[in-house]
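S.K.: Given below, in the form of structure tokens, are the structures.
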Structure 1
């Protein structure tokens with residue numbers, strides 16, 4: 001996690017902090033907001049690999065013609081082309097992987113461009129496309145953080161309190177993911193796909209206090225003393241006893257068209273951190 005109290009700050013303002021944590025031979029997969037020359041060359045300097053969606057403002061020179069390499073599992077065509085990048089007098093070439101999308105993205109894009117410094121022996125163009133498209137599953141996690149784990153509480157106006165709540169929600173998301181993994185092992189992927197994260201979180205939230213009252217503390221220590229293998233077996237055993245029909249998703253009708261967004265103006269949207277900083281300065 002890389003945190004900032006300023007709600008107006010963009011991800012790019014934190015990239016220096018991110019680069020400080022990068023280690024050799026790591027593979028960083030990221031959205032286009034992280035596609036800057038400074039970040040890409042910074043990853044190179046750390047001898048790390050990247051698979052990052054190309055931002056429209058990234059300067060570079062395409063070399064040669066793009067070549068059809070293959071198709072994704074969904075049948076989308078995958079092309080590859082060389083892209084030359086220059087930054088502070090240094091020059092590098094990357095592989096530019098293009099996916100012809102079956103459905104346009106929310107912003108109307110019909111092509112997905114991905115830049116990577118992985119070699120062809122490390123991953124072909126189709127694999128690079130699949131690696132990046134797998135990153136989209138993180139959007140499901142953020143939806144679950146917001147709805148099931150309520151990571152954004154409106155009354156927490158102070159930035160540090162809001163960030164603390166978000167961090168707690170991230171830790172709980174790991175716990176919820178562990179629970180879902182146990183259920184997949186016990187009941188299969190298809191059964192778990194029908195589960196509602198909201199319903200599971202509601203169940204845990206409402207039974208927790210009762211369990212703390214009914215079960216003495218010494219009965220919980222057994223879990224801290226288990227080996228990882230014993231703990232996994234216990235989770236699997238408990239997961240098999242769960243009645244999944246109680247937590248199924250409720251299917252709804254077609255979504256209503258989204259309300260068009262309007263630009264904030266005349267102070268319509270403020271950063272709490274900036275307001276507090278201004279108050280302190282006065």
Structure 2
């Protein structure tokens with residue numbers, strides 16, 4: 001008969017930590033025992049994206065489940081570093097508390113900022129002071145993670161430079177820049193007619209167009225990553241509806257004519 005470990009019968013953080021310690025123990029899970037901070041990092045990213053998708057879908061049960069997965073991954077990494085003598089959960093928590101208090105002087109101190117815009121500027125000013133190197137050299141780009149998805153990183157960079165006064169004055173100026181970038185993209189497309197593959201210039205102009213669109217989103221107070229996620233999910237729902245409708249009609253979606261597919265698309269748009 002195989003050995004069996006009785007799991008904790010509780011709902012606290014301590015119980016979850018106990019589960020992780022058991023998984024990492026010699027009598028625990030071979031896979032969990034082999035994990036390192038480097039190997040587990042990719043799963044953290046995946047779980048965060050699954051949480052974002054759950055939030056976008058507004059499925060409360062799924063959001064709760066995905067939050068649990070993210071929490072598990074965070075505590076698992078803390079356990080890994082705790083085992084190697086790096087730091088404890090208490091140090092992580094105390095560091096977060098100290099940082100939040102330090103970066104909210106308008107709540108826990110004597111700063112007079114009131115609007116969200118003033119708070120953001122103050123946050124970046126404090127963060128800049130924290131990141132200043134011993135020789136006094138610091139860039140506004142330093143604290144923006146390179147591993148962020150491109151739209152998120154573009155948005156953060158745009159926010160950061162705007163806070164330093166490098167920005168358009170109003171939306172019409174951004175839209176004018178968008179028109180310019182679109183024209184430059186069209187010119188490169190025209191040049192490449194008949195070519196078997198896109199030129200580096202087309203890719204560059206498309207990137208400039210996307211970066212400008214990120215700034216349009218920022219001025220419109222929309223997060224481009226969230227907007228793109230919603231658009232993708234909406235398209236996916238519509239396309240699945242088209243496939244389901246075709247099956248219900250006793251046919252295969254691929255075999256339909258272009259006009260028949262367009263009719264299914266219009267019906268899906270009415271539903272979603």
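Coordinate-derived values only; no laboratory data. No experiment lies behind these values; they were computed from the predicted model shown. Cβ atoms are built from the backbone, for glycine too; each structure is taken alone.
S.K.: One of 1, 2 was used to compute helix-only ellipticity at 222 nm (-39500 (n - 2.57) for each DSSP H run of 4 or more, over all residues; to 500), and the result was -12500. Which label is that?
M.R.: 1
S.K.: Matching task: 15.0 is the computed value of mean count of other Cβ atoms within 10 Å over residues 63-70. Pick the structure from 1, 2. Walk me through the intermediate numbers first.
M.R.: On the way: 1: 11.9; 2: 15.0.
Answer for the origin of the read-out: 2.
S.K.: Could you tell me which structure in 1, 2 was used to calculate volume of the Cα convex hull per residue in Å³ as 278?
M.R.: 2
S.K.: Once mean projected area of the Cα convex hull in nm², for residues 79-174 alone is calculated for all of 1, 2, which comes out largest?
M.R.: 1
S.K.: Given a value of 2, 11, 17, 18, 16, 13, 10, 7, 3, 2, 1, 0 for P(r) over Cα pairs in 5 Å bins from 0, in percent, for residues 119-222 alone, calculated from one of 1, 2, which structure does it belong to?
M.R.: 2
S.K.: Now, a different point. 1, 2: which one has Cα extents along the principal axes in Å, for residues 15-142 alone, as calculated, at 39, 37, 29?
M.R.: 1
S.K.: Where does the value 15 come from, among 1, 2, when relative contact order in percent (Cα under 8 Å, 6 or more apart) is the thing being computed?
M.R.: The read-out was computed on structure 1.
S.K.: From which structure (1, 2) was distance in nm of label points 7 Å out along Cα→Cβ at positions 231 and 247 calculated, if the value obtained is 1.9?
M.R.: It must be structure 1, since only it matches.
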